[in-house]
1. Taking 24, 11, 9 as the value of semi-axes √(5λ) of the Cα gyration tensor in Å, for residues 43-82 alone derived from one of the structures shown (I, II), identify that structure.
2. Here relative contact order in percent (Cα under 8 Å, 6 or more apart) has been calculated and equals 28, so which of I, II was it run on?
3. Given that distance in nm of label points 7 Å out along Cα→Cβ at positions 131 and 147, derived from a single structure, equals 3.2, which label among I, II identifies that structure?
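Taken together, the values in this text are just the output of simple stated rules run on the coordinates, not laboratory data. Just so it is clear, the model here is predicted, and its values are computed rather than measured. Cβ atoms are built from the backbone, for glycine too; each structure is taken alone.
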Structure I
Amino acid sequence: MSKLLELRKVRVEVDGKEILGDINLSLDEGETMAVFGPNGAGKTSLIMAIMGMPRYRVIQGRILFKGKDVTDTPMEERARMGIGLSFQRPPVVRGVRLRDILLASLRQRGDERFIESLAEKARMNDFLDREVNYGFSGGEIKRAELLQLLAQNPDLALLDEPESGVDLVNIALIGEMINLVLQKEQRRQRHHAGLIITHTGHILDYVHVDKGCVLLNGTIWCQANPLEILDTIKKSGYEECVKCEKRERK
């Protein structure tokens, strides 16, 4: 597997305040990583910086995608290169049908029948001619987000707390859709990689994750087996991670 994403000593500031410092992270083709961390640790800032959102400014270090330095590459160009993002709280887009945004998201040529076949997988056919996210439930909004990722077919999917606001009825379907986005059904020749931000870890019951890391105080603190990390968090909370960090820094 070749290296798909690399962050080398990346520091990020938002509105003049440094949020992330010395981030070192890498993903191979076909790999999925879970990023754990307490609220305010900088998890969302991490994927926003990778996506190239203008507010999240890299002040030091380099972001490489497919071996190319994209640190200063505009967000729309990164999307064309194959980076896709699913927001934790997607906005309502009045006046735009879900069908239209799906057609605009396609990286490869497709038609109405292709869009409808994707919507069938997400059980969203009845939503195609509705305004994006307007009047949708939490689970429906997440499915609409992942449907757009399916249309985009990104090589790297950045997923910001996909289980947030999703009930037990929808979370299994959300997991199925993430597995489709990440080509989990393909045992060989899997190229798509994923970075999953999670606070609770519930999504790991439905999506296999290859490796995990903990983000604390704006930096990657440890990398380990994701299920072991999750087990520690469940037993002792993030307080144990903070204590571990303080012990190691002494």
Structure II
Amino acid sequence: MSRDSGYDRYLTIFSPEGRLYQIEYAVKAVEAGGLTSVGVRGKGCACVVTQRKVSDKMIEPASMTRIFNLSPKIGCVMTGLLADGRSLVARARQEATNFEYNNGFSIPVSHLAERIADIAQVNTQHAGRRTMAADMILCSIDDEKGAQLFQCDPTGYFMAYKATASGSKSQEAVSILERQVTQDMDFEHTVRCAIMTLQTTVSADFKPDEIEVGVVENGKNFRPLTEQEIEEHLTAIAERD
């Protein structure tokens, strides 16, 4: 049977081939946004980077950010529909706050990633809900495990990664990361590896205001880099080439 049989009209009904088409459409919606995001884990640090595209000249660019703090030590980059991404960020912040209130210590990024994935997976089980068309890459420094990098997709699948990518050209980015990423990368190397991977993937030389970069390292909280800091990394990359 084909999709013409009506199986793509219902979120909770499997096709005879065992597929849930509405969930596949949500994954395609993440890719259809035309943006690519990259996350890289280094030695005692982690970095996420994504493109910044402002659709209207009258929009304040800072309001179009896709990099968010979920807690002081945990940050993320959202790929896909921005409204869905902001909704997931709000829920993640609520989960992080509730966990710290109930337990007296900050939520580990692995637990937060699991909670966000559980919430996304529940949305695939109810006909009255819509799967979120947003992909979340989280990074943090764990007190016990060090630098951590997780990815949660619209299906409710999550996993820890050494490096990962999401969005329209995620497969190309992952292929590059497989060749570039090593376990002993320091902070500077990690940030520049993530930026270079994104540049190579989309075949573009970025200006500082065309990308967003979020970083976390040992002893410091997650934070987005300023345009001046991004420009320094871009200059270093250009000089090396």
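1. Label of the originating structure: II.
2. Label of the source structure: II.
3. Source structure for this number: II.
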